[in-house]
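A.B. asks: What follows is a group of structures, each given as structure tokens.
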Structure 1
Amino acid sequence: MKCLVTGATGFLGTNLVHELVKKDWKVRALYYSGKGLKYISPLPVELVQGDLTNPGDAEKAVEGVDVVFNLAGDTSAWKKVFDRQYKINVVGPVNLAHACCKHGVKRVVHTSTVNTLGYNPHGIADETWPHYNYTGKGYYYADTKREGEKKILEFQDKGLEVVVVYPGAIIGPYDFNFQYGRLFFDLRDKKIPANTSGGLSCSHVTEVAKAHIAAAINGKPGEGYICGGINTTHKKLFEVIAAKMGVEAPRYTLPKWVVVPYGFLMESISMFTNKEPSINPGVARHMSNFAHYDSSKAVRELDYKIVSLQKMVDGCYDWYVKEGFIKS
């Protein structure tokens with residue numbers, strides 16, 4: 001099988017490329033910038049630079065492949081780049097789908113996020129949860145990913161098989177962009193004075209990558225699979241990471257009515273510093289909710305493995321030590 005991986009130099013993309021190579025897939029890796037390229041360039045993969053917001057780049061990328069893994073996405077919380085975020089998360093998938101239809105690619109595994117499903121304020125949500133409750137909340141990442149997902153699924157009517165994967169908060173090796181890995185350094189440097197009040201569903205990045213491969217083979221067209229796993233609180237996550245780093249975790253938890261104004265403050269400051277804020281109002285609202293999810297469908301149909309929070313943190317920490325980001 002020959003496949004295309006978009007967003008191949010991202011956190012999840014890098015892990016997926018490694019897993020595909022282990023399983024002897026022929027991999028074409030599409031990347032936008034050279035950052036992180038060193039983590040896949042030693043592998044036997046075809047490297048192609050391109051931008052999915054350019055239809056021509058999308059066509060060149062898909063030509064001659066059997067399966068496309070669309071991992072390209074923009075997770076930014078910076079108002080300054082929201083136009084670009086929309087193009088990557090919405091226009092990009094549409095261009096990719098058109099290119100797949102033109103060149104006879106039959107299956108796309110599209111990486112979404114559990115955030116596009118909304119959250120169940122009274123418990124746990126699954127793939128059938130009917131209420132997207134981030135509308136109008138300023139959570140543009142979820143808004144754009146949701147729109148992009150809807151648009152690529154429309155190509156089912158044109159014969160394109162689309163399988164959606166909904167990762168939770170992914171943790172593990174190759175987090176060189178410091179997504180949740182940023183917590184290791186912020187907790188060590190005492191940049192997180194308090195916990196946020198909400199919760200999240202954590203997943204090991206390697207297992208999410210393996211689930212993508214399973215989705216390409218066994219996933220049902222038009223359906224989605226949640227790859228979360230450990231439903232926990234931010235407080236618990238901070239405690240596990242802080243213990244691994246040998247530092248004290250924050251003692252206090254801030255309520256939503258404090259966190260959201262702080263998000264407005266950080267967004268305002270970014271207008272003067274010209275630096276991406278660590279949090280904005282939309283992300284603040286999201287982090288104040290208990291966004292917990294049921295991954296049993298992926299476990300049942302994709303053989304998705306749920307591992308302990310400690311194992312996720314250990315994997316990320318060990319990789320940071322190996323690469324010299326953290327001195328053991």
Structure 2
Amino acid sequence: MSEPTAMPPAPEAAPLPPTWLMRTAPRLGVMGVGAMGRNHVRVLAALPGAELVGVYDPRREVAEAVAAEHGTRVFASAEGLAAAVDAMVLAVPTVLHGELGCDLLGRGLHVLVEKPLAASLEEADRLLAASAAAGRVLAVGHTEFFNPAVQALLALGVPPRFVEVQRLAVFTARSLDVDVVLDLMIHDLQILHALDGAPVREVRATGIPVLSPRTDIANVRLELASGCVANLTASRVSAERVRKLRTFLPSRYYSLDYVAQEIHGYRLEELPTGRRIVPDNLELTRDEPLRRELAGFVGAAGEAAGAVGAAGGAPAQVVDGPAGRQALATALAVAAAIEEGLRR
């Protein structure tokens with residue numbers, strides 16, 4: 001996607017307009033309507049509790065087609081859209097996340113940035129600082145975290161001892177501005193850190209470019225300070241689509257299928273007569289992860305503003321800036337290990 005129109009310097013962050021405190025639905029916009037952005041538009045257009053105001057994309061004809069399909073408005077400039085909303089989904093190329101994200105936060109908007117959070121840790125830190133200074137929500141689009149199967153696994157509350165992941169995709173021309181680690185593997189790195197928040201102690205990785213100038217297939221062995229070991233493979237040059245996670249916990253094993261949204265497992269049961277292995281499949285309700293992600297973002301934005309109708313009970317769930325930065329840091333460490341291996 002070509003670069004969005006530059007916006008003038010943002011004013012100092014101010015409290016959200018009092019009118020929003022009286023509304024039950026925050027006003028949202030989507031900046032960038034490529035492969036992922038148009039999905040955000042589709043979900044937001046039908047999401048209860050959200051008011052989709054419009055979209056912006058420098059490719060006017062693409063923006064008009066998406067807007068017409070989902071009954072929303074096209075804005076002529078990024079600045080115009082930013083002035084009309086309370087929260088923004090930023091689905092632009094990764095190299096623009098830092099500049100545009102900081103600008104939007106500085107204007108007083110809550111921002112959901114598509115993953116990866118930024119192109120570098122320095123840009124990620126600027127985004128976190130801008131979010132803190134403005135008192136606005138910064139969420140990161142790690143959609144797979146909201147997969148009901150992942151949530152069921154996290155609900156166990158037991159850190160794994162060993163994790164194995166395969167994320168294989170058929171080659172497409174999208175997201176070639178980043179390598180397969182930042183494009184695909186970063187989903188599973190974020191989930192690994194959610195399962196076990198211990199820092200990374202060792203990274204061993206290999207990968208090669210196949211159909212693009214960047215790494216298209218990668219394998220990494222990570223060891224965390226907790227002792228957990230993870231073996232992850234990501235490919236965007238596969239003949240089939242495979243997205244599976246296997247995890248071994250004390251006395252338990254689970255196999256998670258991201259696509260089918262299923263978890264099959266076994267556990268060791270202690271009986272007076274001895275031990276036996278019994279099935280331990282986890283029950284869950286299937287749902288679209290992107291819908292859950294956007295519902296969480298809308299809820300968090302409403303809670304931050306104290307809006308009438310903001311979700312009660314448990315706080316709205318988002319993958320926040322620090323979690324996005326942690327996943328980015330590990331992904332960049334993996335990419336660096338791969339580059340070092342190629343140099344050798």
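A.B. asks: Can you say which of 1, 2 returns 3, 11, 15, 17, 18, 16, 11, 5, 3, 2, 1, 0, 0 when P(r) over Cα pairs in 5 Å bins from 0, in percent, for residues 193-280 alone is computed?
C.D. replies: Details: 1: 3, 12, 13, 14, 15, 15, 12, 10, 6, 1; 2: 3, 11, 15, 17, 18, 16, 11, 5, 3, 2, 1, 0, 0.
The structure behind it is 2.
A.B. asks: Output the label of whichever structure in 1, 2 has the greatest value of distance in nm of label points 7 Å out along Cα→Cβ at positions 113 and 273.
C.D. replies: Numbers: 1: 2.0; 2: 5.9.
Once distance in nm of label points 7 Å out along Cα→Cβ at positions 113 and 273 is tallied for 1, 2, the winner is 2.
A.B. asks: Tell me which structure, out of 1, 2, gives 16.6 once mean count of other Cβ atoms within 10 Å over residues 81-88 is calculated. Don't skip to the end; give the middle numbers.
C.D. replies: Working: 1: 16.6; 2: 21.9.
Computing mean count of other Cβ atoms within 10 Å over residues 81-88 on every structure in 1, 2 gives 16.6 only for 1.
A.B. asks: Taking Kirkwood radius over Cα pairs in Å for each of 1, 2, which is largest? Kindly include the intermediate steps, with their values, before the conclusion.
C.D. replies: On the way: 1: 20.0; 2: 21.0.
Greatest value across 1, 2: structure 2.
A.B. asks: Quick check on the output: 2.6 is distance in nm of label points 7 Å out along Cα→Cβ at positions 201 and 233, derived from one of 1, 2. Which one produced it? List each step's numbers first, then the result.
C.D. replies: Values: 1: 2.0; 2: 2.6.
It traces back to 2.
A.B. asks: Of the structures labelled 1, 2, one was used to calculate mean count of other Cβ atoms within 10 Å over residues 97-104, giving 23.4. Name it.
C.D. replies: Details: 1: 18.6; 2: 23.4.
Of the options listed, only 2 reproduces it.
A.B. asks: Can you tell which of 1, 2 yields -10000 when helix-only ellipticity at 222 nm (-39500 (n - 2.57) for each DSSP H run of 4 or more, over all residues; to 500) is derived from it? Provide the component values of the computation, followed by the final result.
C.D. replies: Details: 1: -12000; 2: -10000.
Only structure 2 yields this read-out.
A.B. asks: A value of 0.95 was derived for FRET efficiency 1/(1 + (r/R0)^6) of positions 57 and 105 (r between Cβ atoms, R0 = 25 Å, to 0.05); which structure in 1, 2 was it taken from? Intermediate results must be reported in sequence, preceding the final value.
C.D. replies: Details: 1: 0.95; 2: 0.75.
Of the structures listed, the value fits 1.
A.B. asks: Sticking with this one: Figure out for me which of the structures 1, 2 the number 0.40 belongs to, where FRET efficiency 1/(1 + (r/R0)^6) of positions 129 and 225 (r between Cβ atoms, R0 = 25 Å, to 0.05) was derived from the coordinates.
C.D. replies: The structure behind it is 2.
Readers should treat all values here as calculations from the given coordinates under stated rules, not as data from a laboratory. Model, not experiment: these values are computed from the prediction. Cβ atoms are built from the backbone, for glycine too; each structure is taken alone.
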